[in-house]
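Next come the structures, one after another.
Read the figures in this text as sums done on the coordinates, not as results from a lab. These figures come from a predicted structure and were not determined experimentally. Cβ atoms are built from the backbone, for glycine too; each structure is taken alone.
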Structure P
Amino acid sequence: MHASPPLALYVHWPFCVSKCPYCDFNSHVRDQVDQARWRDALLADLAHEAAALPGRRLGSIFFGGGTPSLMPPETVAAVLDAAERAWGFDEAIEITLEANPSSVEAARFGDLAAAGVNRVSLGLQALDDAALAFLGRAHDVREGLAALDTAQAAFARVSFDLIYARPGQSLPEWEAELARALAFGTEHLSLYQLTIEPGTRFATLAAKGQLAIPDGDDAAELFELTAAMTAAAGLPRYEVSNHARPGAESRHNLAYWRYRDYAGIGPGAHGRRAGLATLRRKKPENWLTAVDRNGHGTESEEPLDPRTRAMEALLMGLRLAEGITPDPAILDQRAVDRLAAQGLLVRDGARLRVTDAGMLLLDGVLREIVAG
């Protein structure tokens, strides 16, 4: 009998240090938080998941949400202690915390590392002050790079993200920015092309003809340049937008992409537990009330039928360079053969993976190959 794969735990902290355009909970700033009540509620929510997923070991923990780097270190330590007692830790457990690159947050990195965090994911987003202003970020390049220096001194593992294919950004400009990013020597980079999401400020500007981002051939050139430069620097692409030194891939995100069980606690957190899709109540007040009443903040636990699970596994697994061994029943085999002949897919026995060319068209590839 094979041991179950390591479990992943996601901890959602919805509070911000101040109002920001990215947070769903703008009224919930840090100085309004009853920290003791929140700590107790998170521990209760965690205990509920541990009881539902016994006999597992944790391979990764991820603190995300509003501004988790402003969680009190004692709350982080309490969650980690409870998680280790409930499940046990893998020897090489990855404990990641998302952080904005502000001086306020960077000042807490040492305390968070002492609490047990061993990896930080830093939201730099750009190495250009004008681009940061366009993206609505509060930090400038100088502050962001100072936070990166502090992170590299405090944590064993550091990742940061950048957004490219920005309006007016040329190929040589992105090449120079990416070269600068690679020179910082982190083990992991998340590099996302700017996309226009419905209902955002960017969507409004685009509808007025005031915003144009690279598309078609230009976007493809930027994507290909990114893959070539990161590979040459020893951080090959292992997922559509993620690049790492071999062995430094995000263990937590790999759990999602490999469609393994993960527990989600805190407001709005999702999870996958033994064929169930779990969801916590989104609004912090409603989540707290539910924890007080029920001992956990669960809003729903929905069973997923085998086809849905196979579909989710396919959609996640084909994001990875390694590909997936899919359930043949959900595939349109003629479409798979056609796309393979076009160089967009590769078959390796029962395994299927998307080529570099196919990654540029991933959404279309996925629509094509799923049987109706």
Structure Q
Amino acid sequence: MPTSISKDPKKLSEYAKRLARETGFDICRITSADTDAVLGENLSAFVDAGHHGTMAWLEETRERRASPMSLWPEAKSVIMLGMNYGPDHDPREDLQRKSVGNISVYARNRDYHDVIKGKLKEIGSRFAARSGAEIKVFVDTAPVMEKPLAAKAGLGWQGKHTNLLSREFGSWLFLGSIFTDAELIPDTPEVDHCGSCRACLDACPTNAFPAPYQIDARRCISYLTIEHKGPIAAEFRPQIGNRIYGCDDCLAACPWNKFAVAGHEMKLKARADLAAPPLAELLALDDPAFRSFFSGSPVKRIGRDRFIRNCLIAAGNSGDAALIEHCRRLLSDASPDVRAMAVWALSRLGGLETSRHLLSEETDENVLTELQQAENV
């Protein structure tokens, strides 16, 4: 590793991009930390409309998210990095297999936060040693607006589905950022290449896009299956299908994916047992088994009860009578949300009437609500 300290912006910018390539990132661009006010305005409009749902941290951190300098006043440059996690097939094909669970492409192996952050720290430490500059690394969980920054740096543009798009990698880029107080050479921002296309908007099963470039998280299947606690509104359950963690429909529908290739990072390639796990096996998971099965996976973060809630919705949508007994056993689960969704799943599969005796003493409000709704169908 070089020991001399360089302050030349051009050399440091080239060095940062070389480190990115050596560490396994597929693209690296640079932007100034002094961003325009529109980033904060867009976030404020999203929050003011209530489109963030129960994600209270977006409202609580909106001022810090408005600009990198709000988070770290000394920041001068932002190194934006992208890692391709493209699937080897169209993930929408898995939606036709009703008796298996469909997990979003990004969550079929290791938690990308851990994978990306480790690589960012490696780059950051080497960059700091060469430059003598201070650095801070961020990946998704910090109050950083990665997608607008990535577009400003030239990694891609925010499509009509609000996610980042790339002419080279389509919809499939994990993002990470390195803030630094070093002066670097900014790259040219990417322009919008969506044109008149609305494939992503039309692909959404729950109509979560009130307008192009706007999303109402409260209607988004990714939000409902991951962030939302408690019962999922009945109006959305049939549209969820067999999606038990996240949704890739708007991403997969983008025509720019025709240029994308499968990701190369082995820690992010789909585990065989997470590519299409049978619902019967998932419904049998107690808490220890859930934690063991999803060890190292982002799925683990939502907890067993919320996950089983999702699996019961998928079971109810499956039309598979073989799942009735698996749902019936969950009528006595410790979680009221699980019990409520077991009622709904059984009502859909035709097994509720023969299972009512298991709920004869049940007074839980969520379960009673599901029973009343089933009776009114």
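Could you figure out which one of P, Q the value 16.0 for mean count of other Cβ atoms within 10 Å over residues 206-213 was computed from? Could you put the intermediate results ahead of the total?
Values: P: 12.0; Q: 16.0.
This figure was derived from Q.
To test your reading of the models, identify which of P, Q gives 42, 21, 19 for semi-axes √(5λ) of the Cα gyration tensor in Å when calculated.
Structure Q accounts for this read-out.
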Suppose distance in nm of label points 7 Å out along Cα→Cβ at positions 246 and 350 works out to 3.6; of P, Q, which structure was it derived from?
Q
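From P, Q, which structure was distance in nm of label points 7 Å out along Cα→Cβ at positions 126 and 166 = 0.2 calculated on?
Considering all the candidates, the number was obtained from P.
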Kindly point out which one of P, Q the value 20 was derived from, the read-out being relative contact order in percent (Cα under 8 Å, 6 or more apart).
Q
Match the computed value 0.15 of FRET efficiency 1/(1 + (r/R0)^6) of positions 230 and 278 (r between Cβ atoms, R0 = 25 Å, to 0.05) to one of the structures P, Q, and report its label.
P
